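These are the structures in question, set out in turn.
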Structure P
Amino acid sequence: MGIQIEFNKGRVPVKVWTRNIEPEAIRQLLNVASLPVVHGHVAAMPDVHAGIGATVGSVIPTRKAIIPAAVGVDIGCGMNAVRTSLSAGQLPDSLRSLRMGIEEMVPLGFNMHPASRMRGSALQRVGRALSDRLDRIVGQHPGLMKMQRRFNETWLCQIGTLGGGNHFIELCLDEADRVWIMLHSGSRGIGNIIGRYFIAAAQNDMRRHQLHLPDKDLAYFSEGSGLFDEYVEAVDWAQDYALLNRQRLLAAVIEVLKRQLPTFSLEAEAINCHHNYVARETHFGEALFITRKGAISARAGELGIIPGSMGAKSYIVRGLGNAQSFCSCSHGAGRRMSRSAAKSRFSRFDLEAQTAGIECRKDGGVIDEIPGAYKDIDQVMDDQRDLVEVVHTLKQVLCVKG
């Protein structure tokens, strides 16, 4: 449907791909648009909602600067999906055993593997390369090690783990009843540490230079400043770690399926895309840093993943390369209420009704992830018809929540 609202109250305009936007999200977007380092305009996707400092579902172009809190603390959080050769008829009538198998294989929440799973020469080389890069980062910022007990052991043992909150693993069926594996995770504890450390460092930098901001969470590093290159190095590391984590998660799920299902193959290369990250890109002839906070890249022809909630449809999409959105689209349905509001409003019986027919947890511990807490994914997709085209429509039959 294209841009539906445009605000012109900041240094640069804010262009919004929905009319379903709350006042707090508008306030946050206008704050971002007032920053001197933001270039061109700010784009808000149709799943937009208030976040911490920067708005979830926003695309922020900055020139010669990065806002660490806009990137966030789950650096590199994103999606992975792959189609298998399996069909719906090859799945057992009850998927409980599959869900239990995945939950036994993959540590959830704050849990991690008892030892590193980076075995085999190829994986060990990847692990050593990551370790060498992290050693260099920690050598410059030893304070990072003080933020987590058993620092070096933890990041290695969290590779191939899901995390909590809205992170998930799903089995889905597409429009032809083919089975897909889809999952959502990020950079785990180490990404959180890197994010928090540099957000605080940016805030200290702003105070030291006596720069006034509309929100302290919008503190930024300018190119050429002491910490800019070091933050870029750290955030690049965390984004690479998140990609690897999702690759290893996918491998673990495939292993469980191979134990319980008929022989199958993967029918295409897995789609692995970030939706909380920063990247160097060129737009409108300008070299910029593009921060996608709850948004995915949607360059012309590029495949992406837009999940709904645990009871709604999800989509495999192809980008249309819309310049006004900085070649971006939504990262999901987007929350329409906070976790606490969802827990107050909905009951376990609501959860059971809204996830009927799906093999998943239906206890009070996941009520904050109930489908009713999220926006209507069909409306979100309709609002971004000029950003992406739908390639496959997926409906989950099994969901593991972190």
Structure Q
Amino acid sequence: MNAFDKIIGYDDIKAELACFADVIKNQEKYLKLGVTLPRGLLLSGNPGLGKTLMANCFITEAGCKAFTVRKEKPNGDFVNYIKETFDKAKKETPSIVFLDDMDKFANEDASHRNAEEYVAVQSCIDECKGHDVFVLATVNDKFCLPDSLIRAGRFDKMISIDVPNEKYSEHIIKHFLRRKQIMDDVDVNELVRLMEGQSCAKLETVINEAGIYAGFDGRERITHGDIIKAIMRMLFDSPECINPSDDADTRKIAVHEAGHAVVAEVLNPGSVTLTSVCRHTGCTEGITKLYTPKGYFLSKKLQENNILSGLGGKAAIEILYGVADVGCNSDMGKVFNLVSEFVDPDCTLGFDMFEGRNSSQYLLERKDRMIASEVARYYRSARQILIENREFLDAMIEALVEHKTVTFREIQNIRERHLKCA
């Protein structure tokens, strides 16, 4: 067992870290090969992805004494603290200086990156040349840092950490559920779909929140419903509705969201992970979450399905109420952006629509007309899908009116019962 076994998933990153740790731990075999020992490693990624955990595992595996620097002092004192820490590290080699959240060392943005804190770090790294001091840093936003600081020779390698993929999310969710008392109705595969694209910290927080709901209700086990409630609250900022909105409003929202869900399910079965009439902060509409399939960003067909689903809410309102839907500006913005990408820069409708640096006003106007024409064509298709699958649409509407939130398993059951040729 090595220190990196504490990290769930991220096998490729753990392999890189293990290699670097071995260089520090067993320098002799690398020096015999004529290898110049690396001087620094930078871990970059959004908050909550486990960068500090990875860094601590690296330190443990490398087996060196570590000196940690965090922004815990006022600006003037902090620069001196940085220098003092590097001086201590030089006296106790081999050692590691760990700069945790280095992009928080100064309050500078990307346009003013030459803060004295960064200058101090850069100077200290240079002064360590010839000493057996390795510099390890974590950052949330590497673009806040001066290029001269993070160049090769100071930080020889930068590792970018992203949200866990589907496989790793499953392992992480199982790990956190293992510590909880849960009911048999909790479906890990469904939770992976529902929490797609979330950080490790967010996954842990959602599951813990579900436990709080169960405890508050006086129950001894966490149910699937508790986790759904926590997902709605923590991921969609949609707290439980104690005083429901007007029934007529709820039904209209249900029609809109059902329109999104039905079009998506007809075109790509199993793509809807959750749909809800519960309103979230700052919005008067509900929520429909689609699962992002593999290859989505390289497939025109999958992106077209997303466009059609985005127009499904507007089309459903028109079909059932006979009026234009005026509460769909967010949907229309997303649809127009996607279609615009098709027209330019992807040039899926011809190369004559590509917008260059000195494009004429005529081309820009022609491009706008083409985008509007394509959106209208997609809208007619979405409307036809709903007309042809009216039974499925009606069933989804009733489920949303009754249950407020409908998730993957329930959507699949409705689809199998009511979709033609399901």
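No value in this document is a laboratory result; all are computed from the given coordinates. From a predicted model like this one, the values you see are computed outputs, not experimental measurements. Cβ atoms are built from the backbone, for glycine too; each structure is taken alone.
At-a-glance table
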item	result
Structure from which 3.8 was derived, distance in nm of label points 7 Å out along Cα→Cβ at positions 114 and 370, options P, Q	P
Parent structure of the calculated result 19.4, given that mean count of other Cβ atoms within 10 Å over residues 34-41 is the read-out and P, Q the choices	P
Per distance in nm of label points 7 Å out along Cα→Cβ at positions 178 and 194, the highest-valued of structures P, Q	P
If FRET efficiency 1/(1 + (r/R0)^6) of positions 50 and 306 (r between Cβ atoms, R0 = 35 Å, to 0.05) is computed and equals 0.70, the structure in P, Q	Q
Computed 24 for relative contact order in percent (Cα under 8 Å, 6 or more apart) - originating structure among P, Q	P
Among P, Q, structure where log10 I(q)/I(0) by the Debye sum over Cα atoms at q = 0.12 Å⁻¹ as derived comes to -1.06	Q
Among P, Q, which structure scores highest (criterion: distance in nm of label points 7 Å out along Cα→Cβ at positions 170 and 346)	Q
Parent structure of the calculated result -10000, given that helix-only ellipticity at 222 nm (-39500 (n - 2.57) for each DSSP H run of 4 or more, over all residues; to 500) is the read-out and P, Q the choices	P
